[in-house]
Structure 1
Amino acid sequence: MSGPRILYWVFNYMPQWEAVSKEVASLLQGLDGTVNGTLVSLNTKYLDLHLTGPEKRIPLPHALPLYPFLKPYVARFDINHLFASGGERLLTPMISRYKGVLTLAKDTTSLGSFERNRTALGKMKAIVVQARRDREILRQIGLREELLRVIRPGIPIQPYSEAAGPFTILFASSPLTADDFLSRGVHLILRTSALLPDIRFLLVWRKRHLAKLNQILAEVRPHNVDVVNGLVEDMSSIYNRVHATILPGLEYRSFIPCPRSGLESLAHGKPLLLSHLVALAESVVSSQAGIAFEPTIQGLVGAVQELQRDYPAYQANTQRYIANKFSPATHLALYQRLYQSL
C-alpha cells in the first residue's frame, strides 16, 4: 500500500463503546488507501495478547516487559500517532523520538501532569488539540505555536426524527470508575429528577458499576428515570426517542474534550444541556445549539426549563453546528495534510 506508514497508539481500543476509539477507527477506515495504518492498543479491560495483523492488542501488564522491544518496532514507521492525554507518561517519551504526533483526546487528572510531561511534549512533531482550553495550556507551558494543530473529530449528520411523548433527556456517558459518579454528574441528574417530575431522564449504562447506580436509585426513588444497561447496537434509535442529551460535568476533567454522546446527539438534531465546565460548552452556546449551566441542582433545573420553553429555536441550530465544526471530510483532510507535511 502506498502512502506513509502510520502506527496508531491508543489505550483500550473499543470502537463499539468509546469515543476516542471511534475517532481512531474513522482514520483507519477513512484514510485506507491513502496511508498504511496499523493499530496498537494497550488494554486494561481485556487481557488477551494479540500481536498479528493490522490491529495489535497488548494487555498493559505485558507492555512493561515488552517495552525494550517496542522501540525498534516503533522506529519502523514513518509516523507514530498517539491518542491520549497531555499527561500520559508511558508512551509519550518514546513516541516523541520517532516522528510522534499526539492528539489530546483525553483529559488529565491534574494540570501538573502537563508540566511533568513538558519535555516530551515539546519533542513531538505535532500536537493536535480539540478544545481551546488545551491549546491555551500548551501555550502557557511554552510549547511552540507551530507544533499545535486544531483538528476536531468527524461526526456524520443523521436523519432527524422528532421525539414523541414526554420531554426526555438522555445521559449516555456512564462513569468509568465507581469514584466518577459525582464528577460525571450522575448524582446531579438523579437529585434533580425529583424536582422535574414531568421530565423523563434516560440513562444508557455501560454495565460497569450498575450495582452502585441501583443503590443510588433505591435511595432517591425517582419515578421519571429509566436505565438501559449494556451495549446498544443502534444508538440512533435512542437519540430518536429523546429531546436532548446532557453532559453535567462537575470538573473540567469530567468529560473528554469532545464527548461523543453530545456530538452524536447534535448530529441527530437533539440539543445539548451541558455544564459550563465541559469543553464544548462555549462553542455550543455561541452557536445556540444548547444551554450551558452551573453544575448545581438549581442550575440544571433552570436550564431544563429554558430548553423546554425555547426548544424549537435550539433544535434548529444543532445539525448546522455539527456540519460547520465536525465535518468528517474536514477531519480526514486535515489529518492527511498533517501526515503529508511530516
Structure 2
Amino acid sequence: MSSNRLRLLLVSVMAVFAISAVASASASAAATCYPVAVAGTGNYASSLKCEKKEVSTPAEWIMIEKLETEIKPGEWCAKVKVGEPSRFSDNKCTVAKVGTGEYTKVLVSLDEWEVQKCEAVAGGIFTNGTCEVVGAGGFGEAGALEKLAAGKKRSVTSAGTAFTLTAAGKAVNCTAVTDKGTITGGKPGTDLATTITFTGCTANAGACTAESGAVKGTITVTEIPTKLEQRVVGEEEVLVDNFEQNVSKKEFVTLKFDKAKAECPGFPETKVKGSVAAEVKNLANEKEIELVFPKTPVEKDTLEAFGVKATLEGTVTEKLTGGGKLKGV
C-alpha cells in the first residue's frame, strides 16, 4: 500500500473515532428524566428516583428516549424508554394506547417567570397596574399566575444564611446573604441582581476576615446579570438561574483579606470571575422560590477564584418585593 493511501486510511479512521466520540458525549449529556404532564402516568416519585431507576409512587416522572412533538408551550409528546408506561401510539400523542414503550406527554421548562396578575388591592404598594413602581397607588399581585409579559419588570429580594466559596484548598465562609434585583419577562439574560451583600465573611477557618471594601467581613457584589436556562444534572434536565460576572468589571468581585493578622498570608487578594448556576426550586407556598447553589458545580459553571476553578455552595429564598406568587417554569 502506498504511503499516501496509508495516510488517507489513518485520517479516515481517526475521523470515524472523533465523530463517534462526539456522538457518545452528546448522548451521555442528554437528559432522560422528565415530569409527566398527566398526574400518575409516570414510573417514579421524583427526578432522583428516576435517575436511579427506582420504580416508586406517586408516579410523576418518566424516562424518555427523546422529545418528539411540541404540543403546546411547556408540553411535549415524548418517546419513552423501553419498559416505561405510555399512553399513546403516535409521536404526536393523539392516538390512545395502553402499554409500554411508546409515547406519552411530558413537561418541559420554558425558562420563564410566572407572577401573579397585577390588580387593584387594598394595601397595595405599587403606583399603577404594572406593579413595577413602588409607591402609593393601591396595586399589587393578587390575581392568577401568568407569564411575566415581555419587557415587564418585577422587583425581587432574597435572603439566605451560610455560603461557602472554595478554590485551591481555600475556603471563604459567610454567615448570611441578602439580594435585591429585578426579573424581566420575555428577554432571556436581562434579569439583574442589583446588589448582593454577604456578611460575616471569614477565611482560614475564621482566623481572618474577608471583604470587598472598607467594611470588615462584608462582601458586596453589584450589577450581576442572571438568566433562566436548562442544565443537565445526572440524567435530569433542570431549570437553573445562571449568574454571570459584571459585564464592565469582568468579574464578580475582588476579595481582600485582613493582612493585619499573621493567620492570613495564605490568602492573597483575588478576583472572583466567570459564571455560576443555582437550581431553581419552586416552593409549595408558590410565593417563594429557592435558588440552590450545589457543592458539586452544575455543568458549564466557569466560576474562578485564586486563579483556579471554584465552587459556591449555599441557598437563598427569593420572593417578589410586593408579595404575591412567583414561579420559574
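Just so you know, all these numbers are worked out from the coordinates, no wet-lab data involved. All values derive from a computational prediction rather than experimental measurement. Cβ atoms are built from the backbone, for glycine too; each structure is taken alone.
Some notes on this structure:
- Entry that produces 60, 39, 38 once Cα extents along the principal axes in Å is calculated, selected from 1, 2: 1
- Computed 14.2 for mean count of other Cβ atoms within 10 Å over residues 162-169 - originating structure among 1, 2: 1
- If FRET efficiency 1/(1 + (r/R0)^6) of positions 130 and 274 (r between Cβ atoms, R0 = 41 Å, to 0.05) is computed and equals 1.00, the structure in 1, 2: 1
- With P(r) over Cα pairs in 10 Å bins from 0, in percent, for residues 114-241 alone derived as 10, 28, 24, 22, 14, 1, matching label from 1, 2: 1
- Largest in FRET efficiency 1/(1 + (r/R0)^6) of positions 74 and 122 (r between Cβ atoms, R0 = 30 Å, to 0.05) among the labelled structures 1, 2 is structure 1.
- Source structure (of 1, 2) for helix-only ellipticity at 222 nm (-39500 (n - 2.57) for each DSSP H run of 4 or more, over all residues; to 500), computed value -10500: 1
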